[in-house]
1. Rank structures I, II by distance in nm of label points 7 Å out along Cα→Cβ at positions 5 and 29 and report only the one at the top, that is, the highest.
2. Have a look at I, II and say which one yields 21.0 for mean count of other Cβ atoms within 10 Å over residues 37-44, as calculated.
3. Starting from the value -11000: which structure in I, II was helix-only ellipticity at 222 nm (-39500 (n - 2.57) for each DSSP H run of 4 or more, over all residues; to 500) calculated from?
4. If you work out relative contact order in percent (Cα under 8 Å, 6 or more apart) for I, II, which one comes out largest?
5. Please state which of the structures I, II yields 0.85 when FRET efficiency 1/(1 + (r/R0)^6) of positions 53 and 93 (r between Cβ atoms, R0 = 25 Å, to 0.05) is computed from it.
6. Work out Cα Rg over 2.2 N^0.38 Å for each of structures I, II, then name the structure with the largest result.
Structure I
Amino acid sequence: MALKSFLLVFLGGGVGSALRFGFHLYFREATYLQTLLPNLIGCFLLGIFTQSFIAEQDSLKLMVVFGLLGGLTTFSGYVGFIGQSGFWTLDAVTYFLLNNILGVVAFVVALKATSWLTN
């Protein structure tokens, strides 16, 4: 079971990381969007998957939640942008607030929307 679990996370993580790299390439000029958008999309999808059948199926949960969303979202890129921007600059503080506030909002909206759709 452990090997299968690692392989599922590995496969999902590869896809998620490739998608994140696609954001990096596409938003080459707008560096904050390179991590902000994948993080927000990941938070939103996590909200959907938390309320869906995926939460009840270990294999899908491993591949999608831990693998795909873990590879798509990036804390290292998030912290790197803040650190390179000079922690207390307007860009860094704005980026921090956008990621945290909008990330939680995206998660809650997805939870509510999924709950509404399933009832």
Structure II
Amino acid sequence: MELKNKDYYINYDADTVTLHFQGSLRLIGVGAYEPLATLLDKIIDIEPPLITVNLQELKLLNSSGVTTLAKFIIKVSKKKAIQMIIQGSTKIAWQKDSLNNLKRLMPRLQLEWE
């Protein structure tokens, strides 16, 4: 499964249960993120033991995108059997603070930095 346009590319690898984000996600409003939210809900419904979210190539994520990601993390946190890893980059300014704040929503969330 994938979502893409000229600014971003999101790919879900079902074999590794990994979401790869690339580019810049600057959609207008939370409603514009509905296709992504639907994809994230489908992954939760599968209830894999581990979900990996690779953001290392995501240069920009606006507040509506952070909200969508936060809602996903809250839903995963309610599924005690699912562990989550978020892979970020210390080279991308927005990620350090934003990803550390997301960890507050799910204390068992693992952050990995490149």
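Values in this text are rule-based calculations from the coordinates and carry no lab data. All values derive from a computational prediction rather than experimental measurement. Cβ atoms are built from the backbone, for glycine too; each structure is taken alone.
1. Values: I: 4.6; II: 1.3.
Largest calculated value belongs to I.
2. Working: I: 21.0; II: 15.8.
Label of the originating structure: I.
3. Numbers: I: -22500; II: -11000.
Attributed to the structure labelled II.
4. Numbers: I: 38; II: 23.
Across I, II, relative contact order in percent (Cα under 8 Å, 6 or more apart) peaks for I.
5. On the way: I: 0.05; II: 0.85.
Source structure: II.
6. Details: I: 1.14; II: 0.97.
Sorting by Cα Rg over 2.2 N^0.38 Å in descending order puts I first.
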